[in-house]
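Trainee: What follows is a set of structures to go through.
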Structure I
Amino acid sequence: MYTLKKSLGQHFLRDENMVLKIVAALQERPFQQLLEVGPGGGALTKHLIYLPGVAFKAIELDEEKIRFLENTWPEIKGKLIHQSILDADQPFEGKFTVVGNFPYNISSQILFKILEWKEDVEGMLGMFQKEVAQRIASKPGSKVYGILSVLVQAFFEVEYLFEVHEQCFTPPPKVKSAVIRLTPKAEPLQIHNEKQFFLLVKTAFNQRRKTLRNAVRNLFDEETLKKPVFDKRAEQLSVADFVELGFMMRGGEGQKVKGKKAIGKEAKGKEAKRQRVKG
């Protein structure tokens, strides 16, 4: 057997009906290469390793869980990556799908990793803290619409699939959970400069109570700031609006900007204050 480690936020799925529901949802989209993030006690893994015609890998930080998985399902040997997903290189050549009951304390960072791999990620089905899942799927005007909403939706279509009750886990967490699906946009948005786009979104939402004119003043010239769009606040802009603003930013390719790591750190800071859960 194995022990549950609070330091890693380990709360594992135990409801087999919910496990089968997640696996069924995963198979609604075709894929040939699959990465499971955080297999833990193998609730999903025991089904995923037997999917026909699928090259499977799983990434797990906890050495004890690695041993448990290999002892319980010997056929998984050679398919496990003993590493944090945040430090991992891309696990496959070519297109692949990501699935997991993600460690909630780093789920925002996992999303930024998926954005890093976005050229080859053909889909993601993931379990998140309900509040985070709602944030990812939210639309302009919502109180939870923010950095994650815009950056994920700039590259992926988001589907909020279903919610998962606390009693589906061992031990039960103090928060509800939800499963979402990401699918690459059929018609990708034309983003002028990704690093500047990330900086724009981060800067706008870090001062979300201010109008854009005040929040992002340092990123645009004075003439551009006269446009009516700068009378709005960040949560009032659509993803397309942010993309359009990206073409107006000053500095061009030569402007020194903070990239994804800075944003991921900011998102982690907010999420670390919440319940830490892993499945």
Structure II
Amino acid sequence: MDFSTKLIELRKRKGLTQEGLAAKLYVTRQAVSRWERGEVVPGIDMMKLIANVLDEPIMHLLDLPERYCESCGMILTPADYGSDADGSKDEHYCKWCYEQGKYTYETTMDAMIEDCAPRLAENTGMSRDEAVSLMGAVLPHLKRWSAVHANEMSYGKEARERYGDAAVDAANERLLGMSEAEWGTKETLEQAIIEQLKAAVSAGNAMGPEAAKLAQMHAQWTRIQWGEGAYSPDAHVALAQSYLEDERFVNYYDSRAGEGATAFLVAAIEAAMGEGTID
């Protein structure tokens, strides 16, 4: 679906006329009309504003190629594919970003943008500022960066106030450096924790064997998130206790494992600490 068709559909879904959308975007009705007729396409900064006004991810508005690197965003052809740990081609990444199941170099999203934007500008004819703006809109939604970006948007401010920039940056680097296999292990463990939490809550004893198993699984997940050297039982308990102070965490666990599940999880981790079963 091209941009003009998407725009018409989204505008109508929001119950807006062309005049109504134009007013929210601080443009003329004629400008909206030209976009919807496919005569012109708005620039990237206007595209960001449209996405915000229509409450739609910008990736859904952009006319992206079928295959693009989930790290740097470059258009992919089969000759450009990276490779998995077994040597097979990975069509989600380019070979400059991902080889043998690992990212080829450590970097940040901002550094990736600064590195790639000049080449994007040269290859497309857009200005460097436009290239930076486009990549700044696209990269947060790519597989390599999306988890860290989402965490920063949701919890970054509180986490940095509680643990400091150095600890949060280290955790982000840990996530960014994960291989596909490690990422899969983390996601599988997250689902397993929810199932174990349900079982432990059903058993009803925060000091019982099901709860102890739950606490160990959560400790394993925390080590993956933070890195082995950053983990300590005391910090783990402090992390769990902070869940009760934030309705987003309470909603995450309670909505999946039942009302009171978050408090039970915290009690199980505290009990395991007291018994010395987490080290």
Structure III
Amino acid sequence: MSGTLTIVGTPIGNLGDFSPRAVEALEAADFIAAEDTRVTLKLLNHFGLKKPLVSYYEHNKRERGEQICARIEAGESCALVSDAGMPAISDPGEELVAQCAERGIPVLAVPGPSAVVTALALSGLPTGRFAFEGFLSVNKKSRREHLQSLSGERRTMVFYEAPHKLPGTLRDLLEALGDRRVALARELTKVHEEVIRTTLSEAAARYADGGARGEFVLVVEGAPEPAVETVSLEEAARAGRELAERESLPLSEAARRVAAMTGYRKSELYQAMLHPQDEA
């Protein structure tokens, strides 16, 4: 009879946030799959638990995932934990859950702390709809292209960032999105927890010289609602062609950007840009 995989959320800083049910889930498991066994061992020691650990992380996830699935299918139960927060969310564990789903292995969850939701709740920005973007690429070109694609995103956006990359990311956010409100949540649930509510321009200036410490969650205001009535299709198409010429962009990319600002459909705007004589 097959065992189960149980996803167990772990503290993002304060061990007091580890629930009694989470402790019970680790006690009941035959073994624990951990992102970093050293980190998980400290957690187990704090709660007086002793369980076999297997490492499961980004660079061994496919092969190790197969091994873990085989053990579960043989009747063992496994608890999956990450170093901090909810496994499978911006985390290698998502692939293990997918492997279990493909093989019909039961997957359970013991919810736990989440840096995304915690930072969002503390941000003071709209929370009804949001987009979680995780960690941005370390490649400067890829990062800037990704952020540019979000220029018209009207939902509040949430990013993870390491302190040494923060200055560059804030500059890129400001360049791609323009000046917007942002909340920088640092060291959540820890002794030095801090939430700075400011603007992207002020944040970029504040951290321009580096010196940031701790892991950051950035919560960025979404794009404003477009004022469709103020711009005619003809004017929007003209602006799109000028943008394409000025920045050497393909017409389709210029149409996407202008559509995000004006509210026109990209396809409609693109056709108007292609055929100026049809603008009426």
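No value in this document is a laboratory result; all are computed from the given coordinates. Only a predicted model underlies this, so the values are computations on that prediction, with no experimental measurement involved.
Trainee: Thinking of I, II, III, which structure, once helix-only ellipticity at 222 nm (-39500 (n - 2.57) for each DSSP H run of 4 or more, over all residues; to 500) is computed, gives back -12500?
Mentor: Attributed to the structure labelled III.
Trainee: Can you say which of I, II, III returns 22 when relative contact order in percent (Cα under 8 Å, 6 or more apart) is computed? Display every interim value, and only then the final one.
Mentor: Values: I: 22; II: 11; III: 17.
Derived from the structure labelled I.
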